[in-house]
1. If distance in nm of label points 7 Å out along Cα→Cβ at positions 1 and 25 is computed to be 4.1, which of P, Q is the source?
2. A value of 2.0 was derived for distance in nm of label points 7 Å out along Cα→Cβ at positions 65 and 89; which structure in P, Q was it taken from?
3. Can you say which of P, Q returns 90, 44, 26 when Cα extents along the principal axes in Å is computed?
4. Have a look at P, Q and say which one yields 47, 24, 20 for Cα extents along the principal axes in Å, for residues 9-72 alone, as calculated.
5. Kindly point out which one of P, Q the value -11500 was derived from, the read-out being helix-only ellipticity at 222 nm (-39500 (n - 2.57) for each DSSP H run of 4 or more, over all residues; to 500).
6. Which structure, out of P, Q, was mean count of other Cβ atoms within 10 Å over residues 81-88 calculated from, if the result is 10.2?
7. Can you rank P, Q by FRET efficiency 1/(1 + (r/R0)^6) of positions 33 and 97 (r between Cβ atoms, R0 = 35 Å, to 0.05) and just name the one with the largest value?
8. State the single structure among P, Q that was used to calculate FRET efficiency 1/(1 + (r/R0)^6) of positions 49 and 129 (r between Cβ atoms, R0 = 35 Å, to 0.05), giving 0.70.
Structure P
Amino acid sequence: MGIIMALLAGALFGWGLIYSGMSDPYKVQNFLDLTGQWDATLAFVMGGAVAVTVPAFALLRKLAKPLFAAHFSWPNSSIIDRKLVIGAMLFGIGWGLSGLCPGPALVNIGTGQGDVLFFCAMLLAGMWIHDRLMANR
């Protein structure tokens, strides 16, 4: 049952990205371009997501266990270290340059566009390299 719920949650998330227009890299880039054709749509989408997520997490924190899993997988660290900051910077740079982050890239992979396929290939390569570099730490 867990895999079906994960599939449904992923499909709902993908639909939300498409419906909100956040799967369009140019819409994201226009949000980040404060001096050009600035588009505030992403701020409203993020605000709506926060408005739903904050109360949902407050409710989830009160539950003993999730509905479709044996236990919650809450983060076990709140440390802001060099790895986190560098990772966030790389994510932001990649997001700003391409207009894509992993969610919208996976939604767009079905389009077969070369830039999206290249982004996904580099995403996989980056994860593979990270796993090889961090395996001994």
Structure Q
Amino acid sequence: MADLYVNQRLSISAKEIAISTARSSGPGGQNVNKVNSKVTLHWSPSECANFDPGWRRRFVARQANRINREGQLVLHSEKYRDQGRNLADVRQKLIDLLLDCQDAPTPRKATRPTRASQRRRMDQKTRTSQKKRGRGGSWGADS
């Protein structure tokens, strides 16, 4: 198996990724009981040498539910009927997860509401208040 090229900043060695296969559920007819088409990928982000520490922190925080007690990320693929396509699929899933949290989120800039928006809000409150005040009445005072 070849190294996993994520982008210019990160490439994961094939030695760091463990692949196992199993019998898949789902379609496949008679083949489903004979062929190991399900692919499971195990990868430890903490042991990856050229993984940026900030990127690693974001990745581990976001994917904590997929990381087991040993600190390994576990991904499965049984989408296709053949092992080769499932292997490509699970490798692509890992790339997508890594790229999803590559960049740090941009910090929010605190803003204040404009004077016009404050005025519109207060006008709307006044209109609502007058509408509700107009609903009250003295029922039965005429009789």
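Please treat every number below as a calculation from the coordinates, not as lab data. Fair warning: this is a prediction, and the values are worked out from it, not measured in the lab. Cβ atoms are built from the backbone, for glycine too; each structure is taken alone.
1. Values: P: 4.1; Q: 2.3.
Label of the source structure: P.
2. Q
3. Numbers: P: 48, 40, 31; Q: 90, 44, 26.
Matching structure: Q.
4. Clearly, the read-out refers to Q.
5. Details: P: -22000; Q: -11500.
Comparing all candidates, it corresponds to Q.
6. Of the structures listed, the value fits P.
7. P
8. Here the read-out was taken from P.
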